[in-house]
Structure 1
Amino acid sequence: MLSSDHAEIVRATLPAVAAHGTRITGEFYAAMFAAHPELRNLFNQGNQANGEQRRALAGSVVAFAEHLVTADSTVPFQQMLSRIAHKHASLGVRPEQYTIVGRYLLDAVAKVLGDAVTPEVHAAWSEVYWLFATLLVAEEARLYQDAMCDPTAPYRPWRVVERRDEAQDTISLVLAPADGGEVPSHRPGQYVSVAVTLPDGLRQSRQYTLSRTTDDTVQITVRRVRGDGRTPDGAVSTFLVAHVSTGDGLELSAPFGDVVMDDEESPLVLVSAGIGITPAAAMIDHLAAVRPGRTVLAVHADRSPRTHALRDQVAAAGSNMADFRQMTWYEELDGAALEGDAAMVRSGRIEVAALPLPPKSRVFMCGPIPFMREIRRGLIRAGVTDERIHYEVFGPDLWNGGG
């Protein structure tokens, strides 16, 4: 709990910090990277370039402060904490790095807000930060212990045993442990961090869902991120698609991620868009092998059949299930997509009202945030309770509970 005198100060200054949050985090990252260039390897430089990381950090700190000082706060704090901790654990974030972050973040608050940051204000926001950091360090320590992972050496060598084209700009890489060890335990929907050294010498990591696993291999599915003139091409996705072949080595973290299926019998609705199909594909593949009688409705949206990744994998797994139904919407529909059951393929965008939602369904979503917000609104209108709707975000979590 925040001390009472600091709580009053934080409550009074929260609007100013929130209003200037992205300026504060922009100053923070610039100063920290100048003093500690080695930390550039830890942070996604693509998200630095497009501003998403700054907005996500500002949003999470402000949300935590609001949680501390607002009695009726609607901030989904435990979910936010878990999401951040899993991401940090996949990157090998260590407790001592929070000291560096805290110093430069509080310096940035003082620089942006100027004379408004009195010693009392500095002390209050310092307590907010260290409460947040302490909770994250404790949760990450638990995750490291459960995964039997040393955060000082979070990566393990793997070898690509198969490369497969999945769709336009999308490949799957099947990997086996290069050290002779076993495939780590995991849950469907979890991801690994993949660390590569780029041609310019910068080491970067990105998270990719385990889209399929066997006793001896894991599979990741990578869509090449192409810039649009305002944002650069995805550095790691471009490297993996353009340069990695069968026989090459990669470094992978242990599996992490908190958006996973519970072991229950309730009907499952999986809603995905674009490369967000990867967690759904993993869940369907797993259920086909261990619980083929579970009712599953898989709903997917994509630009066209040419960009629809893992379509064959999902169809094959679904054919081994007793109560599996798939519905697909394409923005660009051609005649080839209508082969088979035309009623299952439609043009345009997903219409939640048209979905045959089984009673008491549990829903998992993955795709662009605006897409998931729209689907969530439709699900709520259809009577699905909020606690039965789960979502995964690729990249910084900018959802912030928005409805």
Structure 2
Amino acid sequence: MSVPDGAAGSPHGGPLAGLRVVEMEAIGPLLHAGLMLADLGAEVIRVVRPVPVGADDGNDDANAGMLRGRTELAVDLAEADGLRRLRDLVGRADVLMEGSRPGTMEKLGLGPDVWQRENPGLIYGRMSGWGQEGPLAGVAGHDINYLALSGALGQLGPASGPPTPPLNLVGNFGGGSMFLLVGILAALHERQRTGRGQVVDAAMVDGAGSLTGLVRSWQHSGRWSSRRGTNLLDGSAPFYRAYECADGGFVAVGALEDVFYDRVVRGLGLDHADLPNRWDTTNWDALTALFGRLFASRDRDAWAEVFDELDACVTPVLTLQEATLHDHAVRRESFVDAGGYPMPAAAPRMSTSRGAAPPRARSDLDAVLSRWRNPHRGGPCSR
């Protein structure tokens, strides 16, 4: 596993080659958005605050795996000269991404109104929890809070006990960075027609809410209960849940369709004639108990062998480390080395212009300005 050749801060392969992006330092979804753009070939300059000696909080090392492909610039925005030169840099960018509380960039003189005059083609991506306006816009929050008010969190977890947060996958990334990226790419496409940029207001509470669309539609049609732990996809159905095995490992069963359910029954050594109707929810507890006893009789990998040939939508639940070693991941080169540990490779894959960002690098503002002061050349969104 290795990162393809290249130098951070220099144009490299990928469909976004030639795109100039300034990423203001932030955590969570902005880290992921910058990584995606860099992996797709954009030149991403990440602006960070200088860290005083002895004040390192360890976040930089912890987030190192998410920072590939960026050139990092330490800029003191409290100094007039640093702020002036940063404005020069942003004035030559295609995209600016920031994740501060609403109003912070305006106080620095770096708000969208400035760029409507100085760089009217700039796409201004704003990543926040609650959005740029509304009664909660200035309130603190985290992934779990955005999920809570979007309605998503209330659907997650078992029937008994509190809702279970799905790591930070649904708020930060699914509802945050991915919606920010869609907005940025859509704005870049529109700029090709109009020549003008615009503000992308990506709020995690909005994105997480958007992801509940199917569940809301099913609820309206009577196919989804508001009671957690009683629905088809929430781990309640005996044929769509994880089961513990004899060694403490787990297998995931996703046998929604009849053909796959039939194969699960066969793999477990059962006879359909002895089983109750699986679509009658009053039978779910009994079926879950039966399947659970059988899965608990063998180790996880033994069950994986049983179902390898059955194509029954049954898979072992892997640890993060095991996932990097699975035959499928190895064959697809799904992970790359990030300085001694594996990280996900660039995704999605493109048929003719596969991107893959090199390791991050550090530079100084003068060097990047010198390069960006050259005429903007040939990127897909050049103007």
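A few notes on this one:
- Distance in nm of label points 7 Å out along Cα→Cβ at positions 294 and 318 derived as 2.6 - corresponding label from 1, 2: 2
- Structures 1, 2 were shown, and FRET efficiency 1/(1 + (r/R0)^6) of positions 46 and 278 (r between Cβ atoms, R0 = 41 Å, to 0.05) at 1.00 was computed from 1.
- Of the structures 1, 2, the one that -0.31, -0.41, -0.90 was derived from, the read-out being log10 I(q)/I(0) by the Debye sum over Cα atoms at q = 0.06, 0.07, 0.11 Å⁻¹: 2
- Each of 1, 2 could give relative contact order in percent (Cα under 8 Å, 6 or more apart), but the derived value 23 comes from 2.
- Which of 1, 2 yields 4.0 [distance in nm of label points 7 Å out along Cα→Cβ at positions 246 and 374, calculated]: 1
- Structures 1, 2 were shown, and helix-only ellipticity at 222 nm (-39500 (n - 2.57) for each DSSP H run of 4 or more, over all residues; to 500) at -9000 was computed from 2.
We did not get these values from a lab; they are worked out from the coordinates using the rules stated. Since this is a predicted model, take the numbers as computed values, not measurements. Cβ atoms are built from the backbone, for glycine too; each structure is taken alone.
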